[in-house]
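*Asks:* Multiple structures follow.
Nothing in this text is a laboratory measurement; each read-out follows from the coordinates by a stated rule. Worth saying up front: this structure is predicted, and the values here are computed from it rather than measured. Cβ atoms are built from the backbone, for glycine too; each structure is taken alone.
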Structure I
Amino acid sequence: MSSQSPVQRLRTSGIFSLEGSESHVENNVWIVGDDDTAVVIDAAHDHERIARGLGDRELMAIVCTHGHNDHIDAAVALADLTDSPILLHPEDAELWQQVYPYREPDAPLLHGEVLTVGGIELTILHTPGHTPGGVSLYAPEIGVVFSGDTLFPDGPGATGQPASDFPTIIAAIREQLAVLPGDTVVHPGHGESTTIAEAAAHLEGWAQRGF
């Protein structure tokens with residue numbers, strides 16, 4: 001039996017930069033796996049801290065929920081340190097290249113694909129709107145979904161940036177996330193967690209007022 005919780009959260013702080021504006025942000029870095037192997041969801045800001053969080057476990061992959069810099073700015077350093085691949089949805093390639101113009105991700109994340117680590121299956125759900133290539137990762141065995149910046153307790157992710165779209169994110173939440181079991185825990189890219197039932201209860205209100 002694993003002595004590790006299958007889900008571990010680290011909080012890292014840094015700068016979110018887009019279109020010439022910058023703001024200080026705190027990100028959630030999620031480590032999923034068992035005593036031997038793990039994946040990192042969103043390598044944000046501090047690759048050394050993330051590596052310490054991994055301990056002796058083998059890092060199987062660095063999974064990027066989307067291409068904004070605050071979710072990927074430690075990805076390449078962590079990949080180089082741990083000799084692990086970086087996975088990103090192809091539709092966020094342009095955002096990736098703004099941060100890493102000379103380094104490509106190692107493999108694409110595609111809707112419906114299943115990643116397995118430590119006996120946990122993570123199903124890739126394409127949930128665009130915050131960015132074109134935003135994804136969430138659903139782990140039914142442990143009843144959690146990692147929503148990146150698609151869904152938070154107080155609403156959908158921001159859609160005021162270039163390449164983001166409010167109707168698209170509402171459709172993604174409605175079609176990909178709200179259909180999950182209500183007690184599924186939602187682990188977002190920032191802040192605290194919620195459940196699908198709690199978030200879905202507000203979905204139509206968000207949609208009607210153009211949140």
Structure II
Amino acid sequence: MGDDASAVRVRVRNRRGQGDRLRDEIVAAAVGLLDETGDESAITLRSVARRVGIAAPSIYRHFPDQPAIMLAAVRSAFAELDEQLRTDLDAAGDAPRERLMALCRSYLEFAEAHPGRYRTMFGGLWMPDLAEGSVTEEDVGTLGRVSMERLAVALEECVTAGCTTSTDVSADVVALWLGLHGLAHQRAVAPAFPWPPDIADRVITALAHFTDE
């Protein structure tokens with residue numbers, strides 16, 4: 001038998017009413033493949049089914065096509081990012097400046113810890129055909145919204161506390177995110193570059209328009 005057959009693991013059939021468990025396993029398999037490859041093309045009905053240990057047609061009970069699996073995987077990744085942001089924000093205390101710094105550092109830590117997943121979330125690698133597949137413009141447009149709102153609230157708190165000179169939170173939070181994303185991306189593609197040890201704090205301080213402490 002070929003490699004595909006030997007790669008299929010034996011899976012215990014779900015009991016009646018446990019279809020959500022299989023759906024979660026399919027999403028977890030897709031996320032795992034993204035972590036390993038960072039490549040959307042590695043996510044196929046066949047590759048996901050092989051990892052879960054089911055026949056590929058079984059996936060259609062939960063997902064109409066490959067883009068739907070990708071959407072679920074990316075949503076799962078964003079949910080994990082937001083959970084990490086929330087946890088680190090809760091641990092940061094009450095000082096607005098430290099809360100915003102904690103969010104930004106947490107974002108960078110997620111990108112470093114999950115490079116394959118991060119590239120799919122933010123690197124423009126996943127470009128679903130909105131005219132052909134099941135994924136809609138609204139589906140794509142909502143990705144990452146909660147995390148961006150956390151950054152905006154944290155920056156607004158800094159404005160209220162007087163520790164930033166920002167006069168346009170909406171624009172500045174986008175600039176801040178672009179700075180974080182750019183740093184995360186360049187660290188990933190140029191690890192040998194002599195990055196200053198405080199480069200993250202420099203980027204955050206400048207783009208958040210922090211006042212001198």
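*Asks:* Once distance in nm of label points 7 Å out along Cα→Cβ at positions 30 and 134 is calculated for every structure in I, II, which label goes with the largest value? All intermediate terms of the calculation are to be shown ahead of the outcome.
*Replies:* On the way: I: 1.4; II: 0.9.
By distance in nm of label points 7 Å out along Cα→Cβ at positions 30 and 134, the leading structure of I, II is I.
*Asks:* Check the numbers for relative contact order in percent (Cα under 8 Å, 6 or more apart) across I, II and tell me which is largest.
*Replies:* II
*Asks:* Starting from the value -20500: which structure in I, II was helix-only ellipticity at 222 nm (-39500 (n - 2.57) for each DSSP H run of 4 or more, over all residues; to 500) calculated from?
*Replies:* Label of the source structure: II.
*Asks:* Going by mean projected area of the Cα convex hull in nm², which of structures I, II comes out largest? Can you show the working numbers first?
*Replies:* On the way: I: 10.6; II: 15.1.
Largest value of mean projected area of the Cα convex hull in nm²: II.
*Asks:* Starting from the value 1.15: which structure in I, II was Cα Rg over 2.2 N^0.38 Å, for residues 86-165 alone calculated from? Intermediate values should be presented prior to the final figure.
*Replies:* Working: I: 1.15; II: 1.36.
Checking each candidate, the match is I.
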